[in-house]
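Scrolling down, you'll hit the structures one after another.
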Structure 1
Amino acid sequence: MKQPKNILLVDDEEEFLETTSRRLRRRSFDVKTATRCAEAMPEVIAGWPHVVVLDVMLRNTDGMECLRRIKRQSPQLPVVMLTGHASLQASIQGLEHGASDYCLKPIELDELVEKIIIACKDADNPA
């Protein structure tokens, strides 16, 4: 995959979703958003996203539980975790459950795009 095209953003902060999705679309990505894991899973099941960007803290479901659901459904799907809390423990836990990488919020768009592209390359070329 040259560049991932379909990005699923899952975050309960609607302002973050609006701003980030708009900025990613300007860079020629197709973006869908969800504020809950239950909204994200139909897209995962349908095989739409090339990568999921998932917040660790969601209102109705723990982000780690959502990560486990995503990985049960699509084990090869790259997931980049976001956390607004500089929690090393949450980051380690995410990586242990199959996340490709993690980012601290707020994040610069260039850094997020780079992590998305690297996660997809790694998924295409497993070690």
Structure 2
Amino acid sequence: MTLHSVLIVDDEDNQRFVVEQALRGLAYDWFITTASSVTEALASIACHVPDLIITDYNMPHLNGLDLVAQIRQRQIDTRIIFMTAYSSPELRQRVERLNIDYYITKPVPLGDLRRLAAAALEP
């Protein structure tokens, strides 16, 4: 069985914890790391490119779209699940332009998140 790596990016401690626990409940062989900011996430990615990044949109300083734009600009090969409590046609267009794999709105049912994460990591 392949060991997959996942990076969870969210400025809220409780959100990172909930997402991490949801994924651990799905597959115990995933290597899961977390970051509380875009800067921290980029530093983590510089050391190890995860197979999947689950990022929140609304964070201080730089947001989740800034993170994805940096990833795309650097041509980093990873899958992305983008979570947001905000939804607008403009935001959806920006998500589509950045070729984000999955776009979900909060609150995210944990079953849906697990399903998307598993689908994102399928060969």
Structure 3
Amino acid sequence: MLFHAHSGIRYLVLLLGVAALMYALFGLLTGRRYDRGMRILSAGFTGLLDLQIFLGVALLIFGRGFQMAIFGHIVLTVFAAAAVHVTSSVMKRRDPREKSYGPHAVGVGAALVLIVVGIMAIGRPIL
């Protein structure tokens, strides 16, 4: 059951990540003022990615155990989470007038690339 939950939530993580990236790119390219929608999408993506990591750790402990083949998957996913958490932390500390979509575009984009490579590292299909 843990494996199916961990495997299935990847679709939600990818969907919300793509939505956050598209929103950030749209805001960046159109010069829109930073808004609440970006913060909500970013927080949702970060939260789902954290849940995905939690389920992965639970799967390691209670499920299939550690196999060397998944080491790259784990490392890449942790780096993806770090990318979105750093972005979130940077944006929280910025003055409201200085907030922009650029850090979100970079952080979410980097996280998505790391997630996709991490999924491919274990031979699973992206979709």
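Please treat every number below as a calculation from the coordinates, not as lab data. For clarity, every value in this text was computed on a predicted model and none was experimentally measured. Cβ atoms are built from the backbone, for glycine too; each structure is taken alone.
Below is a table of values for the structure above.
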read-out	value
Entry that produces 35, 31, 27 once Cα extents along the principal axes in Å is calculated, selected from 1, 2, 3	1
Computed 2.2 for distance in nm of label points 7 Å out along Cα→Cβ at positions 60 and 76 - originating structure among 1, 2, 3	2
